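Before anything else, here is the set of structures, which you'll find just below.
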Structure I
């Protein structure tokens, strides 16, 4: 499989601009498979240094289960517009309000899925207003700030972005090793050329602001637990960004459904897309009190 095909959207998808009251966002919009029925719409938020393409491999299996999936580049990520230097535009509250606007346009209520940083933005959106959502799934996204080792990587990147261009940072990252950690372009589908293109398309202010959020995020689990939504905590069996035992504890505090994907690490949708999609759809398919069977 070539790099181009690996990151290409699945058949039947629409790569388009989603117009909202908060601006336009680049999305990959995949309808349910013909004959699968229509069970609902899913909004997918990528992580730090990631993009909508991180969900490429789960679209088709979720479509086969009857779900429309919409993966989005957040403000200033890859193909979505955003200021290059104004970090205030990427405050967590601003990004959360973007998510609320996206859900409204997609036809709320939707299932909300956030990976890593996207999970913390999703949490913030739910805490602002849970009414546009049917459920919240946190994928490899922990209760508070990231681990010390990953915090060091993010701080190194933030320091570099203060004095270097995005192209210069890319070359420096390559010199240090594979660009697959939180401190560099996120691992996902696609090859080196795609990762470079995504990196250069992302706004430096977005990386600086959201990197600071990852290093300072408070524990808001008890606040989230008071929200009347079904919760799902999904991760790989190993995770260097938030230790798996911390994710287990968070799930217990939330009363959440818990899934651990064997053989996956921080990016289950890329590492093990088939079992990840089964776990997501299984959670959404489960009957809820007060909902029709």
Structure II
């Protein structure tokens, strides 16, 4: 026989409803916080702090659907999103060495291993060849989570290989830049990549092939001083931080407080450093139109 408990007493099914307990509803007080629950991992927008599922953010090209903030995008995700179809990936045969036996808080090989495990990439630059609509092209993207997207010898090797492939196949080269600069663990060898990449870009120009740079957040140091500022067209994503030295270093040097939007893409557009600022959702079509115009493709 089914029985219920009321105030420690057992109630029978024949107990009148007036004697039965009233179900209670918990109403949270002002001190309690109500949090949304998700069935999959979420990403918090750094600007408006909205929680968006990783799937929804991926379908929106990592642009916050609430405030339109452009979030960081992994290099491989960016290239797969950029191309309609990927033909091949290049540069995987290049691997970093430790010529200086550099040690800071940990040895360089150990730091490299940590970065590879963290990102799933072998280096800070990913290079792919593919097509957008009817135009084949080569594109490379920096992985900022890989040691700050720093440029070492392998990054230089992969970029030069991308340029040479573009020249061989008579295709444009697109570079998505996001870096903290040259990699200190490789010393002078990393600084030499500034000259190597610049020479490769000059070969592209001599071959009359477009080189378009997309400046994402952030771009600094030796990358800004070389391959990121030698494009035929410079496109920036909204609010991207772009410069050579960091804001804090400049403030200490000039002894002056630099207010926003100093070094933002909008500030650089006003001062003629970049050609245009393009929303990420319009980026593919913008690059396509520019390349089609420069290469006289109808």
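Every number here is computed from the coordinates shown, using simple stated rules; none is lab data. Predicted model, so just to flag it, every value in this text is computed and none were measured.
Observations
- Structure from which 21 was derived, relative contact order in percent (Cα under 8 Å, 6 or more apart), options I, II: I
- Entry that produces -0.88, -0.96 once log10 I(q)/I(0) by the Debye sum over Cα atoms at q = 0.16, 0.18 Å⁻¹, for residues 42-137 alone is calculated, selected from I, II: II
- Computed 18.8 for Kirkwood radius over Cα pairs in Å - originating structure among I, II: I
- Label whose coordinates, when P(r) over Cα pairs in 10 Å bins from 0, in percent, for residues 98-153 alone is calculated, return 21, 43, 22, 10, 4 (choices I, II): II
- Label whose coordinates, when helix-only ellipticity at 222 nm (-39500 (n - 2.57) for each DSSP H run of 4 or more, over all residues; to 500) is calculated, return -9500 (choices I, II): II
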